[in-house]
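Before anything else, here is the set of structures, which you'll find just below.
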Structure P
């Protein structure tokens, strides 16, 4: 994969997004780009198996953070084991599914434990192989009112899932940060994996990957979805629906240049990562504008409420926000100049509010027209 150029820089979403929780998970990029295969079937992990794996990564976070800070994660009491070559990790079943699905969770963990996982090296094209993820999965037991399933990992396997590679400056690098809640709320079995890949390129703004390589990373066999049209319908569009407006980053299959063809066949995909504007940022922009309207244009409470309602939907867009600030500067200059003439603005707040409504209506029509063209 190759990072995109400046034209594909991270885009801000035009809508503010209130994310479903903010539990950040960290994992080595070798896990993000690892390839898993079940012994009994093709097609990668099931949705339930993916949730078990994500929950395992969540339970290993104390060790991951210790590794990032250059500490010995094996010295942490929680990872000490009577058997020197094993660590024992608890997984709460209610974090993964409803009680009626607990048996399905346990069976998913058993199958996942038998999976072979290939993890790439950060410094070469070689892959490490974990032949068995869980040598043992205990039957769930009730502890303090919670159904707990303990899984045991070989320390060598755990090390591959935990330890973050370091850069030449001895700083933690080559890791992915993503939101636990987003990954767990996925309804498509390919979402968690593609979401992690997107999250790993979030700071770069985008990436380019071949159609075949993406299928391989998602655990899709070469014989499945051989036609890109089917892959788009069964994988890309459902994943986009899972993430769009519900995540800290997503993509748009309809974006210009997303599909790159050779002889009419899609060979490459250019992901332009979309990052939403957090609701707190939108609220900060709105409060700043309302302060300006009260201070410089003498808005009363009713006029302020009208302005807030009128502007709220546009302030998640950085360009529109800056454009509106320029509009206020122009209005202030006009009012100041008009005060020196025979036709001053007598009711400043009413004049400015009318101008704001006209400006917003014009921008709304322009945006809707642009969408219809696209």
Structure Q
């Protein structure tokens, strides 16, 4: 049976979903409301389970020369004193490599894996659930019917809203700062310095560049800083370790709020949400892309197994994915609560038990999905 499938969104989750569908023998249409010239500028960290999903999607080979492999995670206090280390290679042994790379490079790998054109500058204006399908109206006024519509359009998903699958994303109380730094100090490990309700994470991403991901806990009424670079230098100016040299080399900072998505359901009729549109969390465990890539693998498998009953396939998909994504959300909240314990209590605890506590937060993710 040939299914008419529309994937809405050409970010990581949308392109991955399209790849998963192609591997399963389907040929989805992919639309994106942004122009083709929009290229993500930050870096990204892919833990071992993300690499496993990319391997199952047949995209591990083009990924291999990109970025920098991460073998250790080093956790330090704000002065640069060691709290504990995690053997990342050992944690994900037999699962996949951990890698930091340019988000744009990952996007390009996924784009080449889709095997068909993405229709950019294309807005979905409306959806109508009809018998055995979905009627889609585009921004041009054109209307088309599909057997399945995949909402892969992120935390602020319009598909989630138009399908009646839940309200807006809920802020988590974090402001995140991202920067790619050239000319900084030599860093070989993923390194996090924990402050008071804040942290500064840096990792090598290849090409003599560092990817920096910093955040602070802030109230819902706290506005985003007008000058993110100045705020990062103010917030982390007293930190030790590699931070002073990184701040000196830092030129541009992106700022964003983090939020969670916990919709009433992931599917309705012949509409399904994937990736951040279904289960966004704060980025603390670096599992956003990993969950989206796993979604893509499972989506292809369930539709290939039951192409004649789309709602049944979507139900099977939710049963396989919801528990795992719920686990990521709970472990993310747990990690954030630990991070926000006052340093006088948190740091001695992490020196004693941090390795076990943090490693345990990934244990279930090493298992098959």
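What follows draws every value from the coordinates through simple rules; no lab data is involved. Only a predicted model underlies this, so the values are computations on that prediction, with no experimental measurement involved. Cβ atoms are built from the backbone, for glycine too; each structure is taken alone.
Ranked by Kirkwood radius over Cα pairs in Å, for residues 126-173 alone, structures P, Q are topped by P, which has the highest value.
Set P, Q, criterion FRET efficiency 1/(1 + (r/R0)^6) of positions 134 and 262 (r between Cβ atoms, R0 = 41 Å, to 0.05): the highest-scoring structure is Q. Can you say which of P, Q returns 4.9 when distance in nm of label points 7 Å out along Cα→Cβ at positions 198 and 310 is computed? Working through the options, I get structure Q. Calculating FRET efficiency 1/(1 + (r/R0)^6) of positions 254 and 318 (r between Cβ atoms, R0 = 35 Å, to 0.05) for structures P, Q picks out P as the one with the greatest value. Looking at structures P, Q, which one was FRET efficiency 1/(1 + (r/R0)^6) of positions 54 and 142 (r between Cβ atoms, R0 = 30 Å, to 0.05) calculated from, given that it came out as 0.85? Corresponding structure: P.
Structures compared: P, Q; top value of distance in nm of label points 7 Å out along Cα→Cβ at positions 278 and 326, i.e. the largest, recorded for P.
Cα extents along the principal axes in Å computed as 61, 44, 36: which structure among P, Q?
Considering all the candidates, the number was obtained from Q.
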